[in-house]
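Here, each number is a calculation from the coordinates, and none is a lab measurement. Just so you know, these numbers come straight off a predicted model, no measurement behind them. Cβ atoms are built from the backbone, for glycine too; each structure is taken alone.
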Structure P
Amino acid sequence: MKKIIILFTLIVCMVFTTSMYGQFSGGTYTIGTAGGENYSSLLSACAALNAAGSLGGDVIFEITTDLTEAANVPLGVNTNGYTLTFRPSEDVDKIITFTQATKNTGPQGSFVLGTTTLTDFTGLISTDNIIIDGYSSGGSTRRLTFKTSNTTSHILNSPIIIIANSNLITIKNCIVTHSPKVSSGFPINFAVGLYTYYSAGTGTLTPDNITVDNCILTAQGSYSTAFGTYYAGSSSISVLPSNCVVKNNTISAGFAGIYLAYCGAIDVYNNTFSINQTLNLESNGIYIYNASKNSSGTSNIYNNNFIQLSSSATSSSYPSTYIQIVSHNGINLNIYNNMMSGFSRPISSSSGTINITGIITDGADVNRNVNVVYNTILMNDIGSTGGTFDYFGIVFNGNTEERISNNIISIQESDFDAFAMKQLNPNLTGEDPVCNYNVAYLGTGTAKWGVSLASYSTLAEWQTATSLDANSKSKAVTFVSTSDLHLFGSSLGDLDLIGTPISGITTDIDGETRHATLPYMGADENLANPLPVELTSFTASVLGGKVTLSWQTATEVNNYGFEVERTSPRPSLYEGEGGEAGRGWEKIGFVQGHGNSNSVKEYSFTDKPNGGTKFKYRLKQIDNDGKYEYSKEIEIDLGMPNEFSLSQNYPNPFNPSTTIRYSIPNVIASEAKQSVVLKVYDILGNVVATLVNENKAAGNYEVKYDASNLSSGIYFYKLQSGSFVQTKKFILIK
């Protein structure tokens, strides 16, 4: 009798330990099959949670062995604000394999968070504060894998699904693989997915605040995607998932890396995408469909690296695209700081033309801003063994709400036409997209700038036809490699890569701060090689013994200012400078710079030199950090004329010859010469002789003119040089 009482007491204690007063008690529990664990399967552990209904404290489940789950696992529990964590027990690989061959009759998926049953939708319950962590306590290696069986699993049994009003769920540091036996079928299925549910009885039930961080996500099979959002029940949903984050993941998939249907605001960043479609279907890095229905806010896709886009499509119905927007009304979308390379052609045999595209915003919806800025796209040579392909960098619709700026597109394709840009709807009434400050390298004979109403081979043709890209450039860009699109070599410090600042985007793909006024185009900023001060002109003029220096900059970066230097009879103040008959350089003044600027700035300085007639001038441009660079030198001669003049001819009247004298003043450009034109006109204004049409240095000149071929009468001769124009009359009498 005593033994029975003791046994009964132990059983009661065990029950109250895990489920005291209808709650699952806080603590750490084990799941495994080695012996001695609290639970032998994920299904049994979650069944205990579901039965308890709620948590009485923070709960940790540690996975001690590999697990094979023959039946799919629902988890629906009120966490009462406590945290429920799943993690490996030690720094050793643990694999959970789901093998159910049939799909659920209720919520789809293998491990489904937000429901107590998978047979129907009656068990939906808000399940919050869940952490699935692939690191063991104190570990730093992904040790926990969730996978479907490639010999038994149904394609709709996605490894991890979150449904209904489940919130604050984090899946991090895990490996999640969806490779089911059945590789074809619709609808969309995921490695990790979110489902919004709607019925007339429940209304809209939406998961929010979901984070997937530092995972390896793999999904192969038709319409399989590594991460995505979709709906269950009816599509008449009124609220969409919000505040979701997908970051720092390595994503591999067939149909899409990320599929966003019926999704609200989401941030997708710092991920690496490899897309390899092995079936006759389309392939996408990120596919956005109806993603903002009944929602508001801003979605951001940034700092991602797209490295592979492969397809086995044989039909024009199945394009290959890294980022595709099919419909996106009512929400702002920013696509920036992304790098794209590794394009591949579909198999050669095809029916119709197959499109291959970097970014396409072809949803013709209005009332939404789509900003495609600071992206770098390398359209590598994908070769051709047959088939017909259209290859595009960026395709945009043509709405006022679209902005395509600060992008770099480099085209290397040489077998068929490849286009940097395509405007789908150039004739939209009242629509005026912003497409400007882009760089495209048309590196082959088949590379073209864009397609709109027609095909345009050059930037100039595109600008004339579309009135777009007024400040864009056609320029070669050098990268570290075809797979590393950071700027390199001659592109570092290249003035043609100066973009325009864009509000709210202050860093590049690596988190490096962008220059506030002169950012680089493309995903990569390089503050170690800032865009320099661009001196566009440097001239001198002489008047009354004074020399006026004038110069102009197009751009400035960290410009402290300009020291003005002139040759001096004294030895050089700067070792190694000067050396002209003992005449060195001396500083005669300083002009403050504008620091940072991407607009034209003008400067001037006046000097009255003594001790000679010929002098040279130069500028020493100094950065804020003390670095400096010299301008070209210009020379003046005080003994030369200091103003234009045109003298009356002599003799006048004349027959048949006369002499015309003129003077060119000491107005010095870097070439030290000016264009001079001297012509003779009859009384009707017709040119009858051109006496001078060439560049002339400053000085005094005379021209002898023989008018033997002209009849008697009144004539005029006109001198023109720059803005100076003067005309005089002379008379020919025979």
Structure Q
Amino acid sequence: MRRYLGVLAILALALAPALSRAAETSAGVIVLTETGEPIAGARVVFTADGRSETAVTDGRGRAVSSLPPPEDAAVAAPGYRAATAHLAAAGTPVVRLAADLKVIEKVTVATGSPRDLHTLPVTALALDHSLVRALSPSTADGLLSALPGFDEARSNSAVTNPTQLRASVGGAGQDRGVVLVDGLPAENGFGGWIEWPAVSPLDIANVELMRDAASALYGSGAIGGVVNLRTLQPTLAPQGFAQLSLGANGASAQTLSLGGALGSAATRVFVSQRFDGGYMAAPPAYRSTVDGLSTARTDNVGVAVRFPSAHADRSWGISLRTYDTFQNTGRPNYFDEESGWQEALSYRTSGGGTAWQVSGFARDGTLVNNADLFPSHPGTPLYRQTIPTADDGLIAAWSHSWSHDILRAQTNLRVVNGSYTQINPTSGFLQSRGGGRQTRAAFTLSDEYERGHLDAIATARGETVATTGYVTSSAAPSQRFGAASPFLAVRYSLTPKLAVHVSEGVGFRAPFLNELYRGYRIGAQQFLPNPLLAPERSTTRNLGFDLLVPQGRLFGELTGTRVNDAIGFVTTATDTATRENVERTATDGYELGWQGDLAGRWSLRATYVSQYARVVGGPAQDLGKRLPFVPDREGSLVAVTHLPRGGSLSFSGTLLGQTYADDLNQEPLGTGFVVGAALGVAIARETTLTLRASNLTNRTYLTSVDRLAAPSQLTLELRRSLGR
């Protein structure tokens, strides 16, 4: 794949002049968000030769002036920081407005339509583009450490075995949370692990988290909630950036993102290559005399095009995304390599209060997992697993809005084919294999009602899952499950500034093919599949409040989740754990948060979560034990301020509570408070230099049983905006 990156980068650079020439040449400005989306309704005041003229931007973010150039333009829009621009005699400048961080963000993850966080009948959190830019971690999963409620805050995807990168939301437990990228599944369809390397953090526009029962909205797996990452979208106006990063131990990254018009189509091209410098990632208990430094390389390429139709209310788009990552643990014959390709197509139309959307995706990927004979013979080959997956999906959605009511219907179909083959890499001898096919079909009906002080969402989803498979040389029993997942959330405004909300939902999670048919090992510990697993079923209840205060927003929530037939590893021998349906798990907790303005200059957000996630029914040795990888507490503190001439200063802190890597709670991963900071200054027009520090306190803790977190690291980033 690396040979294609250079070709695409050259192509993107060659397209930049064409994209610039495609800009409008009439006098005026184009007003966009930081992510390149047009802002309609922005107020633009043009001044020239002592005269002034006011205009409002249209649906493409364009405002036209009749004054003779040269002239100046002052631009303002609700929810954004005001900006000014100088108009030259030729060309149409692009003005990007930064979001005003004091404004309560809007999200779509809870209802399907934009709603600000204060008016939602559920608890949700969001990171807008300004915060994404300020945090800018080296991996996409690093962003979610700023959103307590996503329990995998200590993820270390650059050097962690991909199969361990899983989602837990709201303390519900591993695989009980859904992660989406642009509304499409981000998890591997065969195994359920989140394919974080497929998304570069520099390609992310914003992040939304819904911490509530979400199976009725998003289907199997969304027991504790859902996360949606939205990437940079195609644009008509020429815009983009080039960024070069250098860090400790030879870490480096090169990124190029370009958007603009090609004819009447809006486009976006994204190319990135990253190398993570080495550190000793293996903890002492998993370290040998042949171990060296762990390194990782990740390549990303994305292309997206949005085509307008003759009707302004219709459009269709296509996107292609490919990635390749190689993780070198530093020990011979102990490494992982994963690659994937995704194609997606969408069509949208609306009119008269009715909207239709049809989207589909096709994804192929392969994971190669190599293990050695640690601890008896470190570096000696033990096995090589090859895990190919084919994943296809189709979504059709309809909605109609009235004055106080929105009715939605959606149908989903997803077909996953996956397998694994394990061989001895020296002799080629087949050790084991397994795989199968899983088909999921669902229909969802939802109604959102809002009138006066009352706001309610009622959703019902019916879903069926059919599975066939095999283990080594014999067929496994075929399975077919069905589930109905209702959800009801109600919000009542006690005053214009204070609202309370309550919700209850039923959840459902079918076992992945990986859980049914694939085994593996970490060191001397074996982890076995179980082809007889039943689906999980759950109930979640939440009670919360949201209060607007002079300087921001205060919110809180009490939550409780009960999972029946919970799937987890149960230790069945000293060195063996097998997946089983534990009888019941329970999670009780609370969340408190504040976001707003501090001293008129700083945007500040602070969130704290406490949760007690444990086994309440099942094997005697597991009763009362904490759920693996669910911390007892977590918190986040983020502060950002804008400096003159486009600079910024940010600080972040993440509280990592105690959690365990096993069901018996014998493998603690440690606690800590991880601090980061970044200072960005403008060194030239459209050019910024940022010094970024991660893990400033050099906190040592485990991210998984066989991986240490990265030590403190300084990174220098040079970023140049293009196409303005």
Structure R
Amino acid sequence: MRGFGLCGSTTYLIAAIVFAIAILPICAAAQPTVNIFTDSDKYQFGDTIEVGVAGNSGGQAMWVDVYLGLVTHDGALYTLQPDGWAGDIGPWMPDVYIPSRFEMERTPFCWINVPCDMPPVVDVGEYSFATVLAHPGTSDWASDLSLASFTVAISAGQDYYVSADSGDDANDGSEDAPWRTIAHALARGEGSEENPVTIHIAAGTYSASTNNETFPLNMRSWVSLVGEAALETIVNAEDAAYHVILCDGVMDTSIEGLTITGGNACAQDGDDARGGGILCIKSFLTIADNIFIGNFANWKLAGGVLGGSAICLIDSSPLITGNVIKGNQAEYGGAIAFFENSGGRLEGNTIMLNTGSGIYCERSSPVINDNTITSNSQNGIYNRYSSPTITNCVIQENATEYGHGISCSSFCAVEIEGNIIRRNGCGEYSSGVFVTEDSAAEVSDNTISENRGAGVSAFGPCSVEARGNSIEDNDGSGILCDYDCVLKAFGNVISNNTTAVKCRWSRVLVENNEIEDNVNLAGYFGGAITLSGCTAEITDNRLSGNVSRDCGGALYLEDSVVHCLQNRISNCTATYGGGIFSVDSVVTLSDILVADCSALDSGGAVYLNGLWAQMRRCTIAHNSAPENSSIDVWGLCELEDCIVWGNAGDLSGCEVTYCCLEEPVEGEGNICAVPLFVRGPFGSYYLDPKSPCVDAGSYSFSPGQHSGSTTQADGTPDTGIIDMGYHYPLP
């Protein structure tokens, strides 16, 4: 067929031309020529298309009909006729005489604005003008077909406008002539990295029932949505679409200033069962200053493994900032869910009153910073197989049904720093921070308080490092570890909990903590530190004002191997062992001060019942018990280089050497003399330089040994022969 040696998209665009030519048998010879031109091959909304023609007679005089048409982006054909453009086939100039010497150079003959209703140039896409000559009143061509193809696109780098109230999708999208629907604007937005597009959305409600909005809104790279104000610009899918907004493979775009509601991810499973508000797949974008409310993810039908009713991220790394996310519903991630290697930053948001967890992370590693996460029905943040960093957030009053402030399970590695974690949980099995199933958590510099169960709880195998936290006023333990946990607690203040640290069948290091005023009236465990079946080192802690209804005001040790070094225990109370209670354990107590403690029954300072204990360089002073002694021993106990003074009752069942005692006790190096206690920087049990306990111990120093401690109020290091009693750290 003459005139159709074309390929690619142009072939598609002129397919409608074939319609007409199919009814016009083509002549074998055509000498005249006619050509059509446009002044550009690319146009944007707001431009004007100039259409021109040129031709010559080819040396023949003849009568012809002149046809001129437009093929639209969707393949429809319109022809210019004497009365104007029409949707049927007819000549523009019928029965025109062409002299044999006729020749016309390229000459403009019409101008068409974009967009235009007739001929319809109203959408982005590829178009073609076409012209041909035919013998009058016949279907025989008298010339070849001429085409002028062009494209229409949203101009890159421009701002466009949408108004549900005053817009029209036939407009050009300018501020004075906005479009009506967001979907229409997105379909026409074509941005680039160098020239992004912003679509400004006027205040109003955008829904199927108000402005014929269609959902989901399909975001495009480098095309952003900016609402006039989140409270006034409402995008509502009316529970009729799985997602309000879908971002699939989108980059460098933003969604700002909208209320996003009515997403209903109610599919049985798959991606349409999560992300009711926004679903992001392999996308990089900013979601800022929006309100998400009333979105749903169908976790029940999906088996409880999906979620993220407000925002669901799959292999995506967004910046999510300044949003209010409340009243959404999903089992996991009632507000936001991170899946499949998602990352990015979640910063400065308020996430509240959602059904399910506030945030859910699975196999992801986002940075979660400076958010307020409150009053969600399950966990504030729930992590599985993830490595998030959680900093400077307020996480409070979550887990009203069940769960924790922060939950970490299934091989997580989580950093939790600088947060306020308080009043989470609904019972004794809840906690501020929960770690389990081979997970590891670094918990540092947080305030963890008033949680319904423990402040920090761990059920192994897992590990927790708690450093520099204030763990106070929790209904359960400050730190609770059970079964094959590794706990390292450094430099915390742990006070006013049921117990400070309670561990079972775990490996424990508790160092340089202030452990005060914990009161256990609930059961058969200690007030400050309880260890059962553990291997532990307890070093350089201050334990004061702790109470147990039963055993061990400061330390309760059962079936454990424990080394205690450089601890100060004071003003603690229990029925047995006001300071320390040990049963069936191997215990070494080195440089321990137990002072001003009391037992309601026996062992005002220490109650030892079981395997073996050794006490070296300890001061046991001014402790009381109505029965038996200050140190009540039922087993093997060795005291060496200790001061035992001012206690109610005598030593019972101990092997004593090189100790200062009120009453004579058989043993090498023991003395009965007032130790001359004086007050110093860290307490009241330093030794006067003239004390008989100075240089009265069992051995001489090795070079560097005990160089960081002293018995002297002025800080003079102990040298030569060891002094008896507790050695304070240097000031």
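For the structures shown (P, Q, R), distance in nm of label points 7 Å out along Cα→Cβ at positions 63 and 663 is largest in R.
If Kirkwood radius over Cα pairs in Å, for residues 399-558 alone comes out at 19.6 when worked out from the coordinates, which of P, Q, R was used? Going label by label, the one that fits is Q. If you line up P, Q, R by Rg/Rh (Cα atoms, Kirkwood Rh), the top spot, with the largest value, goes to R. To test your reading of the models, identify which of P, Q, R gives 24.1 for mean count of other Cβ atoms within 10 Å over residues 215-222 when calculated. Computing mean count of other Cβ atoms within 10 Å over residues 215-222 on every structure in P, Q, R gives 24.1 only for P.
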